[in-house]
Structure I
Amino acid sequence: MTWTKEQALQAARSHLKSKYGLGEDVVVFLDELTKERPYGWVFFYESRRFVEAGDMMYAFGGNGSLIADVSRERIVEVGTAKGLDAELRRVGEQEEFVHR
């Protein structure tokens, strides 16, 4: 079985809550930035207060994106050090994602 997009998004929410204590009252996913890939989706998230107020004081610092690996039903964090495309390549090479 593989995740649907909604199941993958829910898994990403659960990941942030269990690992960092960030619930839906704190985090918002930026749907317009979501990228579909052969192995699943890449989700982007930000502080709800930043999105609503637009004040950089409330922005998360250094938060990367989250990959939903649908065939293995897991969430993989992506860093921010070298830019999104380079980080996706690096993580993709390390993780050996299975294409759907």
Structure II
Amino acid sequence: MHIEGELDLLTAPSLLSELTGLARAGYCHVDLYLRDVTFCDGTGLTALLKGQREFARRGGRVLVHDPCWSLRTLLDIFELTLALEPRVRQDSTDAAHPQD
């Protein structure tokens, strides 16, 4: 699933609804491509974690690819990197926060 724009208070409920629906429909796992997500706040992170929990209950998982800088920061601050196991490509850069 390709996500773009901001993942925040306004958009997180839709993402969680979609993830929950996929899990309940019997999907084993979902790949979330976040390369075009420009910002993620705590509600976005919560939606991802709750979606991951729905899949985990059914033996599946959510894979997060190329998370934006703000999501990577939240995962680091709250020590949740192992919960979502983000996949970051070596050539992946965030325009708003380029890597040093």
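Values quoted throughout were computed directly from the atomic coordinates according to the rules given, and no laboratory measurement underlies them. Note that the coordinates shown come from a computational prediction; the quantities given were computed from them, not determined experimentally.
Which structure, out of I, II, was helix-only ellipticity at 222 nm (-39500 (n - 2.57) for each DSSP H run of 4 or more, over all residues; to 500) derived from, given a value of -12500? Here the read-out was taken from II. Taking percent of Cα pairs over 20 Å apart, for residues 33-88 alone as the criterion, the highest value among I, II goes to I. Each of I, II could give relative contact order in percent (Cα under 8 Å, 6 or more apart), but the derived value 29 comes from II. Ranked by Cα Rg over 2.2 N^0.38 Å, structures I, II are topped by I, which has the highest value.
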